[in-house]
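Chemist: Each structure below appears as structure tokens.
Every number here is computed from the coordinates shown, using simple stated rules; none is lab data. This structure is a prediction, so every number in the text was calculated from the model and none was measured. Cβ atoms are built from the backbone, for glycine too; each structure is taken alone.
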Structure P
Amino acid sequence: MRILLAASEVAPFAKTGGLADVAGALPKALAKLGHDVRVVLPRYRMVDAAKHRLRPVLDSLPVPVAGRTEIAALWQGEIGPVPVSFVQHDGYYNREALYQAKDGDYPDNAERFAFFSRAVLELSRALEWIPDVYHCNDWQTGLIPTYLRTTLQGDREFHAAGVLFTIHNLGYQGLFGPEALAAANLGNELFNPFGIEFYGKVNLLKAGMVFADLINTVSRKYSQEIQTEEFGHGLEGVLRARAKDLHGILNGIDYDEWHPGRDSFIAARFSQDDLAGKAACKADLQRAFGLPERGDVPLLAVISRLASQKGMDLVAEALDALPDLDAQFVLLGTGGPVLHQAFEAARARLGSRIGLKLGFDVGLSHKIEAGADMFLMPSRYEPCGLNQMYSLAYGTVPIVRATGGLEDTIQPFDPATGEGNGFKFAGTTAEALLDTLRAAVALYRRPEEWRRLMRNGMACDFSWDRSAREYEALYQQIAARRTGKP
């Protein structure tokens, strides 16, 4: 099949979050299955043309936007065997960051991504390569299915092209004033509750949800949660109306990058069959954070944005139990001043039991996954989550709240059967987290059972190959729907 994946960020070219990792990894896995896959993203200032060996392909691509025609240029690079097209328009994309300046979102974001969405369609036409499926991601590409089913509905070139729309986080919706309709060259007839209107605003995420053939999100549990008032961010009614077209596919992880047997960042390599190197990684991690080098104490870890969505307030509140647990704690992350201060205050109280790095460091994130004994993810909601999967690969036991992708990936360990890969709790209190921590620490004191738990986690397969086969099934379903052929 021909598949065009459009995203506002793609690793390794431009990244602010997990969307870029998905958009960079999934196409390679699809290509391995024999599909003709292409990727499109804007050419931002941060894209290093020399490093990635970008080549000019087309110097003049007319794109209608905001009642006029703007001219894009096209460049091409690759992710492995997959061609990647870059849409260049310096007025829209030659900026310091992808979506926002220091004082907030760029005020013309609706126009910037209306232009990108229409450019994706126009470049398909110009290159004479119309895909079977446009795979669109998040609000920045929500107008691609909108254009296909409205402005371009009568265009025979696009007649058979289907759309899969992936929601990576329902909390980011692309909300704009009604003037965004004119910026997108769309008529007022779409500004209604059955179209792209949302409480008096234009909602580009809703646009994608309304006009796509199928919708998916990044875990089975999250696809169910977002149909409820608690997790639906006001869009639960739209999602319930499309429930039969809504699917959950868990993100994969890149085992070339996250594997204890070949990780260049860690002090010693190890495997499911030979765990000896894990102790050296733990000692190295303790040194990195200035903690006493003790192999006998459980070392708990967090790598996270410091936000209440991630449950970091629960972690901060639970830290006073570290002396009773005889445990250490390390944290790598950044966020708002309130939680920064809460963790700093805990370190002042508890001294050598806590190590903090308020920032981000790729190498240190690998050292944490390899050296910690337990990894905490008490998120209030978590569409997919990746760190629990990284942790499993390194024999670091996840302690998670039962939500979204955490619910789908972690099965509580049962000492009676020896089955399970972590610990899980349902509440949203520090006490619920602490009860689970106490159970985990008690098991840690039983080394034989703990090693069984570690090995269970390391045996899990969360490769992109598995996820790609599930996406392939959705693409085939869409193509059959558009062409009428099974």
Structure Q
Amino acid sequence: MLTPEQVHKMEELWRRGLMKISSHCPRLCALVDEAVGAGLNMDQIRYFLKKARADTGMNTWEHEDIDREVLIAMTLEELRVRRGISLQDEVNILALTGSQKTGSQPRAASPSEPQEASSGCPPLTPRPAGQPLSFGEGNDCGQLGTLDNEERLLPTPVALPAGKIIVDVAAGAMHSAFLTSEGGLLTCGLNDEGELLRPTAQEEDCLGAASTSLIPAGLVVAEVSCGGSFTAVRDTLGRVFWAGQLRDSGGVFHDIGPRLVEVPLWAPATKISAGGDHLAVLVGHKIATCGAASHGQLGRMRARQANKRTSKKASLILSPWTTAAKFTDVCCGDCNTLGLTAAGDVWGCGANHQYQLALEGPGIIWTHTRIPALSRLQLVQVAMGEMHGVGLSSSGAVFCWGDRCDGQLGDGTIDQQEPSVTPLVVQGLPNNIRQVAAGPRQSYCWTSQGHAYAWGSGGSDQLCVGDQVYAKESPFPMVGLRAPILKIAVGAQHAIVLVGVPPAPSST
């Protein structure tokens, strides 16, 4: 129960912009500290904000509208034009300045399903249908899509709206996305920064996969990729859009918002890949990047330029690498970008503190660089974890390099502090590996027959080996999956596997 003095203090802080709590905003943190200094604890502060947002109708607003009101309040405070108005007066002000009515009536959402292509998007090319299964820890945000907060040690079907057919999946740090056969998008999990592309007024709204509503009418999605706190899509016209938030070592780097924003291109894109806080796009045979640049992950900015906040505009403009190499694929790690060429060469940039780029030398590779150790392996696919890489060669061999503390290199060692700059062939695997994937500290591969293997850290139950394990230092068969395996996508503490839909039972 708040005393009258505490209520008065909180109303003052509310008018000054304390309408939400954000650890990434120094000015909001300063207001919270001021409240704590007046004798309030965090539970009391959250209680007041929850009630005030309900009283003003702000709890039904979208993140971008709330952020605007916070900015208005802080600007008024800076201009010293506060008038000591009451909370009820604030209700009236919010009703005038916001695009949302006050009260409990939510904003009318845009149609959740793609309409007739007013944008001229062609239909999605037919793909094999799959069933998404999820497992892992950290389900308090609903990223497993199982309609509850329970963790899963074994693969569990994702709860989908009736009639939806899934053809692709993606995993962000704490959210998941599912591409439907008609080019629609379903999402679940954390939505603090708008990465789900839909309003989630209640916690329960995040727990199951639901159709996105904050997307342009007529958009037909062809590909989805999830970053740390953002989601990117490519449509059937080759246009690229993103939503959510990018961060760097200084906090919030760029707040895109919960609605898809188009990323300008000079030609249609053929592939996208999201890193932790950056995006790489394959345009023709060129790789272009945008987003946070503090770890060299864009591959086109020098250290002095990347570390200047004044260079933010340049880093947010999608720009190509300046090399004559013709790229056929692109892959992002948390703070890396790798590209494969038609000639079999591998180029990369970004963080290299644990040799995750398989390059000797500095801890950050600022410009795109050819990687000799990987180029000689004739790799056809590369996947990147937090600080290690996994590659599949044309002969079906699997290689790993980089950090090996949790067994993620599959070389039979755990707690090995010395990373490997040399790509190591993973022993004990069949010779018909079809694809590889990587989690933060895990590695995966699977065959055409649906036999899947995992190794690395088991601390978040992301290995799917049937038991809770600290780590697996060598490939171990995954359990509970059926053939064919179409894709494995891994987040910070969870994984999504897309397996083939079982054939319908015979009527005879």
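Chemist: Taking distance in nm of label points 7 Å out along Cα→Cβ at positions 31 and 375 as the criterion, which structure among P, Q has the greatest value?
Modeler: Values: P: 2.7; Q: 5.3.
With respect to distance in nm of label points 7 Å out along Cα→Cβ at positions 31 and 375, the highest-scoring structure among P, Q is Q.
Chemist: Check the numbers for distance in nm of label points 7 Å out along Cα→Cβ at positions 287 and 359 across P, Q and tell me which is largest. Write down the numbers at each step before the final one.
Modeler: Working: P: 2.0; Q: 1.0.
Sorting by distance in nm of label points 7 Å out along Cα→Cβ at positions 287 and 359 in descending order puts P first.
Chemist: To which of P, Q does the computed value 3.2 (distance in nm of label points 7 Å out along Cα→Cβ at positions 71 and 191) belong?
Modeler: Only structure P yields this read-out.
Chemist: For helix-only ellipticity at 222 nm (-39500 (n - 2.57) for each DSSP H run of 4 or more, over all residues; to 500), the calculated result is -10500, so let me know which of P, Q that is. Don't skip to the answer; put the middle values down first.
Modeler: Values: P: -10500; Q: -4500.
Of the options listed, only P reproduces it.
Chemist: Now for a separate question. Assign the value 72, 68, 48, calculated as Cα extents along the principal axes in Å, to the correct structure from P, Q. Show your work: numbers first, answer last.
Modeler: Values: P: 68, 44, 43; Q: 72, 68, 48.
Of the options listed, only Q reproduces it.
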